[in-house]
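Bear in mind these aren't lab numbers, they're just calculated from the coordinates by the rules spelled out. What you see is a predicted model, and the numbers here were worked out from it, not measured in a lab. Cβ atoms are built from the backbone, for glycine too; each structure is taken alone.
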Structure I
Amino acid sequence: MTVEVLSFGCRLNTYEGEVMRGHAQTAGLTKTVIVNTCAVTAEAERQARQTIRRIGREQPDATIVVTGCAAQIDPAAWGALPGVARVLGNVEKLDAAHWVAGAPSAVSDIMTATETAAHLVTEFAGRARAFVQVQQGCDHRCTFCVIPFGRGPSRSVPMGAILAQCRSLIGSGYREIVLTGVDITSYGSDLPGQPPLGQMVRRLLALLPELARLRLSSLDPCEIDADLWALIAEEPRLMPHLHLSIQAGSDLILKRMKRRHLRADVIAVARRARDLRPGIAFGADLIAGFPTETEEAFAETLALVEDADLTMLHVFPYSERAGTPAARMPSVPKALRKERAGRLRAAGTRAAARFDETRLGQTVHVLAETETRGHCEHFRPVRLAHAAVPGAIVTATVTGADALGLIAA
């Protein structure tokens with residue numbers, strides 16, 4: 001074992017994990033495990049701590065470096081865990097100078113960060129699709145969220161650096177790229193001319209005719225710009241799948257979360273997207289058991305799954321984050337949060353099954369991630385009857401569906 005990277009949480013962490021792997025390998029580090037933490041929930045932190053303790057037991061001679069959002073927010077606590085050699089902040093982890101042998105722990109004030117450095121990643125170990133960071137940080141202050149204090153203010157990657165990164169990945173054989181960040185719909189607000197996300201995506205696709213497929217990570221429903229709407233309608237290489245950061249289906253809870261959309265906005269976005277791109281699929285982030293959530297308010301969130309015809313749900317039971325306004329609000333019992341999350345997940349399972357039924361007999365184009373498994377345009381998992389080359393896009397016909405997704409031959 002030379003350098004092992006264990007990333008928790010978002011796709012941005014996955015991208016940054018590859019940047020760190022490159023820096024550590026260039027520095028000649030060996031027997032090093034990088035734990036890239038997430039702070040979005042207490043469970044994410046628990047899993048990272050458990051992993052660190054396991055590494056300490058199983059690889060006592062390994063150097064453990066801890067970084068990521070949880071480490072940025074509370075470096076002393078993570079540095080005190082048994083076996084941890086050093087802690088790096090979210091700025092420092094992307095700086096090659098902090099990966100030379102013998103470098104000390106370093107965590108700066110993330111709120112003073114003013115730019116996002118460009119990095120050239122050519123490979124994502126074991127992955128068929130590649131991730132490209134286009135934005136970092138967040139200027140919003142949702143009452144439940146601690147991530148702005150782990151990531152700092154919103155900063156955009158200039159177009160030239162994004163283009164260079166994508167070209168490099170395409171040259172390495174990647175057919176599908178995912179543009180990622182903390183709040184990608186805020187892209188461009190800090191750049192000259194303030195180009196919105198849709199304008200950047202339009203230019204990227206125009207300059208990269210060799211790119212087969214492009215996806216976007218989580219979108220704020222109230223910030224989809226005119227160019228992006230046009231691309232949803234006109235650009236077949238932009239995949240027919242949008243992941244929306246919704247969080248709740250009750251207007252009262254949305255206001256207490258300090259979100260910038262209402263229930264009707266989500267339904268309107270879904271309807272407009274389907275009018276422009278029939279058959280488009282939607283992923284959604286939803287929180288169950290937010291403070292003050294009554295059974296009636298939860299019922300509105302549950303009903304939104306059908307009212308907006310959401311396809312794939314990413315459900316979180318509410319998790320208190322120290323220092324956030326929501327942590328001081330009247331709480332919902334943890335057992336009830338878990339029960340509501342279970343009901344939401346069950347609704348998500350039913351929604352995915354309904355969508356899969358519409359695909360029966362249809363032709364799908366599958367990015368093969370193994371010889372027999374991959375994801376189609378709508379980001380539904382597909383099991384292939386015939387072996388494919390991992391990384392290739394194969395055409396198949398949907399012959400069935402089950403709890404694991406689509407079956408195609």
Structure II
Amino acid sequence: MDVQTIRKDFPILGREVNGHPLVYLDNAATSQKPNSVIQKLVDYYQNYNSNVHRGVHTLGTLATEQFEEAREKIRRFIHAKSTKEIIYTRGTTDSLNIVAYGYGRVNLTAGDEIVISPMEHHANLIPWQQVAQVTGAELKYFPMKPDGMLDLDDVRKTITDKTKIVACTEVSNVLGTVNPVKEIAAIAHEKGAIMVVDGAQSTPHMPVDVQDMDADFFAFSGHKMLGPTGIGVLYGRQELLEAMEPVQTGGEMIDEVDFHSATWAELPWKLEAGTPHISGAIGLGAAVDYLENIGMEAINRYETELADAAYEKLKELDGVTVYGPKHRAGLVSFNIDGIHPHDVSTALDADGIAVRAGHHCAQPLMRWLKCESTVRASFYFYNSLDEIETLAKGIKDAKEFFGHVI
């Protein structure tokens with residue numbers, strides 16, 4: 001991984017913050033964008049800005065071609081069978097809501113069970129809470145080991161014949177835990193349940209094969225994987241998507257409409273109401289090109305090296321608590337004794353280090369950790385081992401500033 005060469009592709013990484021070179025360690029919130037993605041967006045707006053699917057003029061044809069070409073790139077990237085299984089959405093949250101309301105609300109009844117993990121982002125928790133309240137289904141949680149991992153024996157005990165939906169993140173956005181979603185999916189299917197996977201924190205960082213995983217639904221966001229904000233993807237098995245009713249209606253998702261009824265277009269457009277985020281989809285296609293050029297296996301290996309280095313470096317620091325398992329994806333959440341996470345983040349920002357402080361949209365997990373919030377440093381392939389050293393020094397400086405003895 002030639003990190004210094006890669007960094008030249010990202011204009012923002014060359015800037016300074018508060019008089020220091022930017023050390024961007026907030027990639028779990030959103031990633032930075034390479035020139036190729038930025039220029040793809042500029043190219044669309046400058047040269048063929050038009051709506052898709054609705055016109056036969058030259059600009060409309062070019063826009064539609066690029067829009068659908070990006071869908072095919074995404075299909076290959078996650079190894080879906082068909083582009084009919086690739087639904088453009090506004091992001092992971094939108095995708096999971098479509099599953100919860102378009103599938104869960106219709107198919108669940110009182111006495112059914114929804115099973116999720118305690119480490120879920122609110123996007124994969126609140127929709128299931130709402131659906132459970134409306135349908136009378138019971139929302140259950142997998143037990144979690146003290147290090148923040150799931151035990152498959154506990155998974156087997158929790159999923160029952162009443163379970164209809166299992167929803168789980170592939171990678172925790174707080175703990176960095178990499179969950180065995182393939183094995184969980186197999187257990188869910190043995191009981192006749194469907195498997196919903198939140199791939200927001202995995203898709204940008206490791207190879208994804210939805211067929212090998214045997215996921216029924218899989219959701220992710222473009223902005224966490226070099227793409228624009230406001231664009232996401234819902235993968236679903238074609239037969240499940242075919243059976244779903246649209247959550248939103250109007251626009252290009254129709255086939256025939258009269259004054260009292262309507263029929264729907266075929267997949268994937270059936271679930272894409274209104275004018276889509278055209279530039280976002282095209283930009284996401286460019287992001288996929290960039291990631292594939294480097295290789296997801298190489299990205300995953302390098303980020304594991306960064307995460308291991310950060311974990312070991314922070315564990316060495318007195319008064320620092322690191323949360324989650326030793327072996328993890330590319331992020332580290334921590335707290336410094338006696339210093340509020342927001343103060344730590346502010347102190348690090350003074351040194352040009354961008355991290356995230358808060359509950360990370362995972363308040364139930366914070367309660368499980370017995371804290372209100374944490375500081376989170378999250379990495380991408382354009383980060384360097386030198387930046388891990390800078391982070392460690394910044395933490396020491398913060399401790400000193402707030403009166404800790406180093």
Structure III
Amino acid sequence: MVAMPAWHLREYHEDDLDQAIDIWDQSRRADEDQVFAVSEVMTAAKAGQPAVVAVVGDELVGMAVAQAHGKRGWILLVALASRWRERGIGSALLADLERRLRALGVRHISALLPAEAAGTKALENSGYRFRDGLTYYEKLEPVVTANAEVLASLGGRMLPEGLWNAMAGMEEEKDVVDRRVVLPLTEPALADRYGVAPPKAIILFGPPGTGKTSFAKAVASRLGWPFVELFPSRLAADTSEGLAVALREVFADLAELDSVLLFIDEVEEIAGARSGKAVDPGHGVTNELLKLIPLFREHDARLLACATNSVRSLDAAFLRPGRFDYVIPIGPPDATARAAIWSRYLRVAEGSVDVAQLVRASELFTPADIEFAARKGAQAAFEREVTHRQGRPATTEDYMTAIADTRPTLTAQAVQEFAEDIEKYRRL
């Protein structure tokens with residue numbers, strides 16, 4: 001029998017996030033309704049509440065998080081990697097959490113978990129007493145908008161929690177968006193105290209497939225605001241009165257919502273550089289949008305996020321600071337980000353795959369390209385197993401073949417042009 005490598009405990013670090021979410025996924029059943037959402041748990045860990053992880057080398061194999069409220073503490077999470085259970089790790093994590101909670105003055109520690117959830121055995125082994133006869137009540141307050149029918153008519157929706165934490169890689173871009181956009185909107189009173197005006201409109205620019213739409217959705221998820229995506233081409237097709245009129249009507253409807261993140265992808269379609277000629281048909285649409293943005297900015301709990309693959313093609317008046325607070329580049333993933341993205345999609349096969357080789361071979365790949373190649377490689381391994389039934393996992397060769405068969409979205413010229421656009425247009 002091969003001995004398992006030794007594990008040890010340490011404090012949770014922010015760069016543990018992706019592995020922590022993976023551990024959380026492994027520790028819950030598909031039909032299990034968690035008491036504390038993963039976003040709540042990770043927010044507590046980031047805020048400095050007691051959080052400890054178990055690691056083997058660079059691999060995170062367990063995690064426990066608690067929250068202190070005066071003399072009472074709550075265990076929010078005890079999660080273990082599937083192959084590292086029943087090795088005493090859960091009990092060790094709890095013992096470390098208890099020590100940290102006692103240092104904060106906590107004298108009464110409670111845990112609320114679904115029946116048979118991961119961590120229940122560790123709690124029993126650590127001296128926690130099951131309290132029978134208690135009844136748990138919960139009321140989930142829905143996010144209320146001024147007019148739910150308006151939101152539905154605009155195709156808007158509430159996005160699931162955790163989209164921000166689920167984004168693998170792209171840490172530099174996430175840090176910028178977090179500090180410049182999310183924090184002032186989630187901490188408005190503190191921002192006002194320091195004279196920081198929460199942003200009302202931003203532009204995300206970069207090559208196709210780099211994740212601009214994903215960032216917009218993740219911000220809406222993080223804020224808990226409805227997400228409305230505006231499709232200029234669809235607006236033009238749905239009305240006979242012209243795109244400018246349709247835009248005006250949509251913005252009027254948006255004013256009825258309590259909060260909203262409005263996302264316009266490929267905004268160059270309606271905000272391209274004007275020719276200066278009066279007969280230019282694009283003048284009316286661009287002029288209308290330029291008039292609507294200041295009105296949109298007058299409302300609280302509003303964020304306009306526009307995305308473009310070609311920031312240099314936007315009208316100069318559209319780009320000026322009075323309309324957009326930040327112009328943020330969302331670029332192709334570097335090697336570290338590609339490794340994180342590959343690891344996310346190789347969750348089942350990672351132990352049998354040379355991730356570093358895949359990272360080197362996918363230099364010009366966007367996150368979307370990596371997702372496609374990962375799915376293609378997994379499909380090839382799956383079909384082989386269906387045919388031969390050898391129990392052979394997906395291999396490096398499966399994914400290298402998929403990479404070779406995937407045409408990268410990026411080119412060296414596109415990367416060079418993006419670097420030039422950063423120098424000229426970035427505003428943070």
#### Entry: Value 7.3, calculated as mean projected area of the Cα convex hull in nm², for residues 167-270 alone, assigned to which of I, II, III
I
### Message
If you rank structures I, II, III by distance in nm of label points 7 Å out along Cα→Cβ at positions 111 and 191, which sits at the top with the largest value?
### Response
III
### Query
For which of the structures I, II, III does the calculation of mean projected area of the Cα convex hull in nm² return 20.7?
II
